[in-house]
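S.K.: For reference, the structures are reproduced in the following blocks.
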Structure I
Amino acid sequence: MKYKITKKDFDTAFDFALRYHLEPKKSLSSRTSGASRGLGGVLDSFILGKLVELGVVKVLKSFNPSKDYILDFDIKQNNEVLSEPDIIGVVENKKERKPKCFLEIKNISKDDRWIGLTLEQFDTIKKSSDPKNIFIIGAYIQNNSQGNFKQKDPLGIYLKDKFKSKIFKSFTSIDNIEIVIEYVISGKELNERGFVFKKGFFIYETEIFEIVGKQVDNNISNGKFKKIGSFSDGILKRYVMDSKFPDPKFIGDIKFNGKIDLYEKLNQKSSRRFIHCLTDVDVSNDMLGIFNLKKGKTYLFNLHTVGRNPALNRNNIWIAKRSIPFLQAKKLITKTEKNLTHIAKEI
């Protein structure tokens, strides 16, 4: 589901971010990283978040035009943020009331591997709402103009439109930006299927099979990699890729059906294992979902962490995004529309 952002939406988001920065009771430090930030950092953070919220509200309105949805534009104390929904009111039949669903609208990246909430936030929300009435909506900003990442910076785009100065000419147009809703999951799903990642633990990759190029295939053919063996229909044993990080035991058993050859490349501090498929191979894992590997292809068995600093600075409860059934089955639009229809009706 998509919504095209308007100039008025940008004005609304910019106004909120500016008021937040100027509010004396708000800290200059980021809530997530603790790093100090000035006006630019606040604008970058809150413009994106509020644009996503505005877009989601407009999409909900398209599903149920009889209701208006009121977003929270008050500047809250830090300890209030966890317990407040993003939609704080509903106007129906010209009367305002509290929402019947708790919505957490998240500005996400298309590249996110895991979805969910911080454990503290989820526990706080559950004190006031039944998990079946909690919904997490993940949406991202998509710029359809030609240009690189820097030229598509939303703040730069907004300033270009406002000031018409040549200094901003390299930024793209404000007219080709939209909000894309990627998923909607319920608190019930998160409660039942979510895994608690403790502070200090590591973020691991979820796309654990990465197809490799000809060089790896040539190294296998030339005997440069050690062959561990040939295997059929069983459990693919996990291994430690980098000695700095532990075996990701939380993933559990990785089952496969088909025939494979397994190879290993060893270095002093790391190991890489490669799977060459002798047949089509179906892989299943309770945490990560289903993988379909193709006959004749070679894959890196990628049990590595994600990012330069994979250590978590908070407790989180997450689901692997790729494991969500309607994402895995490529029925995203149908399921997302169904969830949004439900929210627009019940909220």
Structure II
Amino acid sequence: MGLNLSENIRKNRRESNLSQEAFAERLGVSFQTISKWERGECYPDIEMLPQIANFFGITIDALMGADQCQEKEYVNTLQEELRKCDLMRDEAELVRKAEEGLRKYPNNNLLMAWIVYGAQNINPQRSIELGEYLMANCRNPHILNWARAELCYAYYKAGRQTDGIEAARKLPAVSQTRQAVLSDLLTAKEQVTHILETDIAKVCYRFKTSILKLLDHYTPQEQVVLLKKSIALYDVVFECDDNVSALKAKADSCIRIAETFIRLGNKEEARVYIDKALSGAAIHDTIPYGTQCRSVLSGCEKYGYNVLQSGKLAHPYGKLKETIIASLKSKSIFDDIISDIET
């Protein structure tokens, strides 16, 4: 019978501003009985469920938590769609889907956080509205921390740079984060899993995104050097070309290098890096779903830990090679050097 019955009885009683004794008196039971219900030590007789639900003005399904189970299942399914929109960089569709879900479940904090994240560029005021609501009302630490960080960007995108910077300065330092502290406290398999999934797996991505933020401060020649360092780091961490995320990231950097060489008037070198991007993309497209990455840092034989680098969302752009070619052909800067490329 459990579901979320115990939690819902306690939640509704408190929202009704009733003590356990007062609630027990209204139902004609002892306060010890109410206490046991709320601790999950026993449950009300089935004949009492309509009485309790009517008392709180809710349905029996809501009292039992069936509605919450349906909401959780719906949101879990929707999240897969939102992740795909994110990978496709389709902010408008991400926000549309999340808003649709929020209309169905208006109090779902996770969907609000997705909107805070997704609407920063297209509707920063909406991000701020929901972000500030979550700061005041959300009690889930994972959602709250995500929304708090994204709210900084929303302020900034809305032209409230001072508010964004002030909010960002209140975020914990790297050494105070869950990732850093747990990497010191966990042991054995838990430590291996945590470090590989939260630190090693993301080090290349963080380096690459940091480099992209710095590029405008460097000369084109220096930009090429920095982008090559990003590619080299992926090659060091993932020594085998069977990680789809690494292959895509390296292809992205190769295209940026090619574009820089074109601006420098060196079309021959630009073509070399376009060929490298397409070669990596072709490998990417041959990796089947569920492939286990062979990189040493993608597994730990002692604990049987392995990363499956290609799952249902591993190929968010369809065929990467085709996508890169279409992107190149859509940019006039590449017109002179891609006329002979075949899809």
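S.K.: Match the computed value 19 of relative contact order in percent (Cα under 8 Å, 6 or more apart) to one of the structures I, II, and report its label. Mind dumping the intermediate values first?
M.R.: Values: I: 19; II: 9.
Comparing all candidates, it corresponds to I.
S.K.: Okay, next question. Tell me which structure, out of I, II, gives 20.2 once mean count of other Cβ atoms within 10 Å over residues 125-132 is calculated. Working shown, then result.
M.R.: Values: I: 14.1; II: 20.2.
Answer for the origin of the read-out: II.
S.K.: Right, here's the next one. Match the computed value -8000 of helix-only ellipticity at 222 nm (-39500 (n - 2.57) for each DSSP H run of 4 or more, over all residues; to 500) to one of the structures I, II, and report its label.
M.R.: On the way: I: -8000; II: -20500.
This figure was derived from I.
S.K.: The value 1.02 for Rg/Rh (Cα atoms, Kirkwood Rh) was derived from one model only; which of I, II is it? Before the final figure, lay out each step's value.
M.R.: Details: I: 1.02; II: 1.08.
The value was obtained from structure I.
S.K.: Another one. Taking FRET efficiency 1/(1 + (r/R0)^6) of positions 165 and 197 (r between Cβ atoms, R0 = 30 Å, to 0.05) for each of I, II, which is largest? Write down the numbers at each step before the final one.
M.R.: Details: I: 0.10; II: 0.50.
Comparing I, II by FRET efficiency 1/(1 + (r/R0)^6) of positions 165 and 197 (r between Cβ atoms, R0 = 30 Å, to 0.05), the maximum is at II.
S.K.: Work out mean count of other Cβ atoms within 10 Å over residues 53-60 for each of structures I, II, then name the structure with the largest result.
M.R.: Numbers: I: 23.2; II: 14.2.
The maximum falls on structure I.
All of the numbers you see were taken from the coordinates with simple rules; none came from a lab. Being a predicted model, the structure only gives us computed values, none of them experimental. Cβ atoms are built from the backbone, for glycine too; each structure is taken alone.
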